Structure I
Amino acid sequence: MTRIAPSILSADFAELAASIDRVAPEADLLHVDVMDGHFVPNLTIGPPVVAAIRRHTDLYLDCHLMMTNPGDFLEAFAKAGANGVSVHIEVDGTAELFAEMRKLGLDVGLAVNPDTPFEAYERWLPELDLVLVMTVFPGFGGQKFMAEVMPKLAQTRAAIAERGLRVSVEVDGGIDERTGPVAALNGADTFVAGNAIFGAEDPRAAARRIRDAVDE
């Protein structure tokens, strides 16, 4: 089932509630990019903004933690109202992070950078609710989709199918009406889009166009 996850990284933060309202009818999840200025060269938001979003919407909050020390903040994000959290395989302590996420009642997600090989995270697939395969290097919105990641994406989907796992496969980076179908053909079912949605004159219609393109 196709799921569209608008990324608030590209929304108007001065009118965040209104921006969310405009896309909510076409959103299955709301993607929240959390950057610490260390793991990636950018700084965004934290638990207080997630808490404010939670007070405004019932949408599933899909929080992508691009942080060197996500374990220090998992409880804060859970209390703020996050539903699921993705931590990066490139950060140490994967097993401990997963255990803490389960303890806190968070859905467990694992994010992987474009240059991280499938073998680096294959063993963790049975532990996951979601695997986030980055189709750009994380840190900034508006980057170009990296088609060279598609073989790894297909490998991930094949492994999940072969093992009979119930793991969502999410893609993030340069997703739009053109690239979404390419990712879908290679196994993605959840599509994060920022500029392609919030940069459009009608964000709701833009989200619908991505969904329709993927479903064709």
Structure II
Amino acid sequence: MHFKQQHIQIKNIDIHLLNFSAFETSEYLDQLTDAEKERFHTFTSAQRRQEYVATRILRHRIFGFEHIHYDKNGAPYIEGEGYISISHTKNQVGIAFSKRHQIGLDLEMIQEKAKKVCKKFLTTDELLIFDTNSDLEMTKVWSAKEALYKLAGRKELNFKTDLQLEKVTESEWIGKINHASEEWFVELNTFVYENFVISVNTSAKKKI
């Protein structure tokens, strides 16, 4: 079996996951729209092709044969279906969905990379709040900021100064976005699922 589909619901957010092993992408091109097939053929990496096709397989299982569009900031959407966010990590793709508000989803494998460079994306206050010696905590922090970045619309944001985090519980955090002289906050959920971290906002952006 190449694919294993799973579903997680957090408040009003549906997170659909598709775990996949190596597969022959050419056998699943019927799951892609004509425009998606054109883009597929621009990828030279076998891994990127698998991630792209796996995402469309998951999309097809959730929404049917609907094209994934991208706005001017690179954020994905499906017309008439509400708000979506897409992420992937090793052999895993995810689509988060909400009918109520914009969302940002991030999936990250737990590893020490974020810990090694944490001073580049954590404020002085965050360095005191979070355990910088923990691979897991630093992966969660990085993942939460990635989710905020997607939610903000992939503007030119600095992870250290423009995206900030506060911890409420181990899984419930508050995220702040500073952009164009405006400040916004959202409720975030960041947690471990199997061997990777999932981060997603569970509320709409609200002005501070």
Structure III
Amino acid sequence: MSATDDEMTARREAMVREVAAAAVAFARKHGRGAISPRVQTALREVPRHLFVPPEHLSEAYLNQPLPIGFGQTISQPFIVALMTEILDLKPNDRVLEIGTGSGYQAAVLSRLVDTVFTIEISAPLAARARAAFDKLGIDNIQSRVGDGYQGWPEAAPFDAILVAAAPPEVPPALIAQLAPGGRLAIPVGAVAQQLILVEKRSDQSTVLREIIPVCFVPLTRQSSPPD
């Protein structure tokens, strides 16, 4: 028997409370990371169970990543919240996401900013995410299939960029497409990964900060860069 809407809402509320508590513990240890009421509200408004495969529906509101097919995962809700929080988003911001995956992270971002641009290298995943956006009536997400390393140059600059898969280094194209004063949240590394926050100053210089060790799927490319 499938869960009712009320049951899913209750599970989602419990997930948000668990994420908020985990964030408080994280902030006590690291000096930052508490999840704002605004981000908590976004988590409450997005039905995560609509972004997971049917076989994982009962696990949709656990604070853990889940497989979504094609070698990809939907991120742990705490990581979604933390990456969203450190971007310090404003209502009029334009945000680029690399690695649409299930579409859940983009949907959370859409509740907080003016426009989300999201790129996914897997056409089937991109189509599935687009269908979820349309089902929920989310009209401020622009999506396409493409190579995330290249960003979305014709829509740049972006006030914030979030990368939901791990490259071995920060792609230079993403730094170039970040507006002065903007922030980039990205997991970096092959085996040992760190979530990095990149802040771009008005003089085009950047400041990098390590936030937390993470474990993301690799950011894949459509083709290798030229030698």
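Here, each number is a calculation from the coordinates, and none is a lab measurement. Computed from a predicted structure; not experimentally measured. Cβ atoms are built from the backbone, for glycine too; each structure is taken alone.
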Q: Taking 0.4 as the value of distance in nm of label points 7 Å out along Cα→Cβ at positions 80 and 104 derived from one of the structures shown (I, II, III), identify that structure.
A: III
Q. For distance in nm of label points 7 Å out along Cα→Cβ at positions 24 and 192, which of the structures I, II, III scores highest?
A. II
